[in-house]
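Values in this text are rule-based calculations from the coordinates and carry no lab data. Predicted model, so just to flag it, every value in this text is computed and none were measured. Cβ atoms are built from the backbone, for glycine too; each structure is taken alone.
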Structure I
């Protein structure tokens with residue numbers, strides 16, 4: 001199985017995925033909102049909330065660029081995502097799905113996978129040698 005042996009390398013992989021999954025879509029939402037609405041999202045969106053979401057995702061991307069070069073400095077980006085994505089799934093997606101609106105299901109599944117990945121990567125994804133150092 002594929003194992004990343006360095007915590008900094010693991011964080012760099014996570015930052016790169018963050019940039020692709022959040023930073024790039026956020027930049028598109030800010031720089032080309034009409035195209036983003038037509039090609040990335042279904043239906044109409046409130047312009048202010050759409051812009052806020054784009055700005056947050058773009059900020060996550062910028063922070064991830066910084067984190068790629070200074071991995072330990074920007075770990076808070078992952079904690080913030082774990083919290084906001086968990087809240088969104090529990091407080092927004094779950095009630096909508098229980099009421100029969102399944103349009104949020106793909107995003108909910110994606111968010112659950114991201115939360116699981118970031119949680120593992122931050123708190124459980126250490127190699128044996130790093131665990132020995134952490135215990136010592």
Structure II
């Protein structure tokens with residue numbers, strides 16, 4: 001999908017969002033997020049983290065996985081993920097190609113790490129009950 005096609009798709013699918021800057025905004029936001037994570041400078045909450053993962057989903061949705069700007073950020077982000085056998089965000093469907101929704105970065109601050117660990121504990125407890 002071209003940038004123009006992606007912008008039109010997103011405006012139609014998400015009419016209440018501001019797409020003035022188009023898909024380039026999401027490409028830039030994904031890169032900013034990844035670099036903050038890689039440098040240990042990310043200070044967002046767990047909800048903000050999940051919103052940033054949704055940015056990556058949007059890029060996937062419009063076929064920007066192979067965009068060089070996205071690939072560079074992905075190549076930085078992917079090796080930072082730990083506990084990546086567990087989905088932490090996204091809809092649980094028959095999909096496993098959304099690798100960014102599995103695990104959490106080893107470079108997050110202590111507060112965010114505690115939030116992830118608490119969420120995992122709850123998830124694991126619920127999962128063990130379901131068996």
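Can you say which of I, II returns 4.0 when distance in nm of label points 7 Å out along Cα→Cβ at positions 15 and 39 is computed?
Going label by label, the one that fits is II.
Figure out for me which of the structures I, II the number 16.3 belongs to, where Kirkwood radius over Cα pairs in Å was derived from the coordinates.
Here the read-out was taken from I.
Given a value of -20500 for helix-only ellipticity at 222 nm (-39500 (n - 2.57) for each DSSP H run of 4 or more, over all residues; to 500), point me to the structure among I, II it was derived from.
Computed on structure I.
Can you tell which of I, II yields 2.2 when distance in nm of label points 7 Å out along Cα→Cβ at positions 7 and 23 is derived from it?
Label of the source structure: I.
In terms of relative contact order in percent (Cα under 8 Å, 6 or more apart), which of structures I, II is highest?
Comparing I, II by relative contact order in percent (Cα under 8 Å, 6 or more apart), the maximum is at I.
In terms of distance in nm of label points 7 Å out along Cα→Cβ at positions 71 and 111, which of structures I, II is highest?
Between I, II, the highest calculated value is found for II.
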